[in-house]
Structure 1
């Protein structure tokens, strides 16, 4: 309970908001990983063995092939440098806000949803406007 909303308490000086020169936004992008998918959850795999009875196995999670190796979804997301949402079973690249200031410094912020990104940008624009730095 003590750790809730601690990010809301962080502060920056007026000089920070006055020095912001530009914002660039890249929204969240849903990625299609079907080209790597080799077995879906629930598929039955039959492994044939020489002079023995074949083995039947039911796949308990999606299996992907990348660089000649098989991976589960979480491991594939790690290798490809993207994120995986288990509840919706989707791969995505996070939304990014690039904040450029007058000193040619770049600050990046990553967001998991477009709504969070939009809230951050509107809040940043309001704070900049209060300091006299109106971003167009």
Structure 2
């Protein structure tokens, strides 16, 4: 199921103005260091009915998408995925959650945790805060 979801994310990314998601944290982190970019990590639960809604309503066809793709390496992490990620740094019981880190894996600002805190308006405001 995760593979189908990731293929859907890739397809949608190619078809619309959307965030360019990576699925491997280590590779994305190396890319962020190489390119002096920050990290934005979206943690989601597998098989959650809200995943597509959040991706479409918050991470597609918004004026801030270009800023995200220019300044951040974005990583989509599925809870309990086999690829490793720093779970102790990105620990949460609230899904979905968005974390903003510099390329040394230091928090830039507080994460957005839980469905009620992830919206286009909140993400827009948060991007201005996280420097």
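helix-only ellipticity at 222 nm (-39500 (n - 2.57) for each DSSP H run of 4 or more, over all residues; to 500) was computed and gave -11500; which structure, 1, 2, did it come from? Derived from 2, not from the others. Figure out for me which of the structures 1, 2 the number -0.87, -0.93, -1.21, -1.33 belongs to, where log10 I(q)/I(0) by the Debye sum over Cα atoms at q = 0.15, 0.16, 0.21, 0.23 Å⁻¹ was derived from the coordinates. Considering all the candidates, the number was obtained from 1.
Just checking, which of 1, 2 has the largest value of distance in nm of label points 7 Å out along Cα→Cβ at positions 38 and 70?
The structure with the largest value is 2.
Computed from the coordinates by the stated procedures, all read-outs in this text should not be read as laboratory data. Just so we're clear, the structure is a prediction, and the values are computed from it rather than from any experiment. Cβ atoms are built from the backbone, for glycine too; each structure is taken alone.
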